[in-house]
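Several structures are given next for inspection.
Read-outs throughout are calculated quantities, based only on the coordinates presented, and are distinct from any laboratory measurement. Predicted, not measured: the structure shown is a model, and the values here were computed from it. Cβ atoms are built from the backbone, for glycine too; each structure is taken alone.
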Structure P
Amino acid sequence: MKNLSVLLVEDHRQLAQTVVEYLELEGAMVDYAGDTSLARSLVQEHHYDVLLLDIMLPGEDGYSFCQYLRQDLAVDTPIIFMTARDQLDDKLEGFDRGGDDYIVKPFALPELAARVTALVRRQRREVAANHLQVGDLELDPARQEVRRDGQLLKLSPTAFRILRILMRESPKVVSREQLEQELWGDLVPDSDALRSHLYNLRKAVDKPFEDALLNTLPGVGFSIRDARQSAQ
């Protein structure tokens, strides 16, 4: 578990402290939230290798929070539900909302650590197959890193997601509507939001380099394309 980044969302403070201390002894780096309000902020500010999520939380429950992560934020981080609910219907509900694993309280801490390690290992194998490259621009989903000509680029989480969509579809043009739907679903912010993210993305990806990769087709959409390869 060395250097794994974990977010624990659990309102039972004593259990949370026990889990945090154990995982940190195993080498993980753990952030803790006692409710989904704080957790919402943390997942938009940081990348985590795995989320440990209680179901019975104050306010918004774990099921709803998981669905929000999957549908509204398009977060693909592995999620393990930790709960005292042990009925089959509860487990099926968790998987239906987007969970990847389910462990029933009380549980042995070594088992939790083993499940975290196995789930992250599996997810990284799957993500590695989705490594993206356009020209000298590379996106590594497993490490949440973007490099151009070997240089590490600093992107916001939203800019990273935009770039991932454009590189996935490259060299095709992606419409504004498709981008907004994949980024925000039906809760699209004001029209300047996407423009601002694209502006910052262009500054990071193109401005320091000789050749531009990010293209805007007015009234049509956006694309990432290596002009040098297209000319060959």
Structure Q
Amino acid sequence: LPILLGYFGFYELSHEAPFDNIGSIYNMGAGVWLANGLAQSGVENPLIALIGDSTLFHAGLPAFINAVHNGARFLMLVFDNGTTAMTGHQPPPNASMMPSGKACPSIPILPLLKATGAPYVVATSAFDTQGTQKAIEEGLRCKGPAAVISQGPCALESRKARRKQKIARPSYCVDPEKCTGCRLCIDRFGCAAFVWHEDEKHCAVDPILCDGCGVCAQVCPKEAFRIS
């Protein structure tokens, strides 16, 4: 089984149900350094290092460059949401605005990682489950260090932008006629907006918590989720 290597922050949520899959939680950016070392020490399990976009710039790049230089085999999964959500939504270097609101040059992550010479670097949409899964599988088959950049706006920033533009926020609901109560969405997907009705044996969506990303509609085998 793959070993997922992260650090404190939202990655800690992967340690809890329904995911239960994080292998390490250390200081910021440590996942890439640990994957680099484990790969070179002979660990045969597939290694996936988790890192956010802002942490990549201040702690992850040296480790990934070292991995390319030494040919360490692992996948770095970069969560690119264009903000530093954990510490107050400060704009990272890949944003086009400074904390003061002044415009500044953006440093895109995709060409930056390709410039390291890594054999496999791709970007995917965080809301395209099939495309992201395919990219991760291909990255794990790569013989050297690989990187998949999962791109999607922070939910809080999206809500803020929609309020400013007075755009209605979409939300999803569950068709009780299609929901069979398989609980795949509850037990494996784990969206915070899901509510399980034990008496009726079906899932529902809290419209206040739903951000309208639409991933639930992609993972449900019965196509029970739809825009409300």
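A value of 25.0 was derived for mean count of other Cβ atoms within 10 Å over residues 31-38; which structure in P, Q was it taken from?
It must be structure Q, since only it matches.
Quick check for you: by distance in nm of label points 7 Å out along Cα→Cβ at positions 7 and 135, which of P, Q is greatest?
P
Assuming 3.8 is distance in nm of label points 7 Å out along Cα→Cβ at positions 39 and 183 as calculated from a single structure, say which of P, Q it is.
Q
Out of P, Q, which one gives -7000 for helix-only ellipticity at 222 nm (-39500 (n - 2.57) for each DSSP H run of 4 or more, over all residues; to 500) as computed from the coordinates?
Checking each candidate, the match is Q.
Once distance in nm of label points 7 Å out along Cα→Cβ at positions 111 and 159 is calculated for all of P, Q, which comes out largest?
P
For which of P, Q does distance in nm of label points 7 Å out along Cα→Cβ at positions 79 and 151, calculated from the coordinates, equal 1.9?
Q
Ranked by distance in nm of label points 7 Å out along Cα→Cβ at positions 95 and 119, which of P, Q sits at the highest value?
Q
Output the label of whichever structure in P, Q has the greatest value of distance in nm of label points 7 Å out along Cα→Cβ at positions 87 and 207.
That would be structure P.
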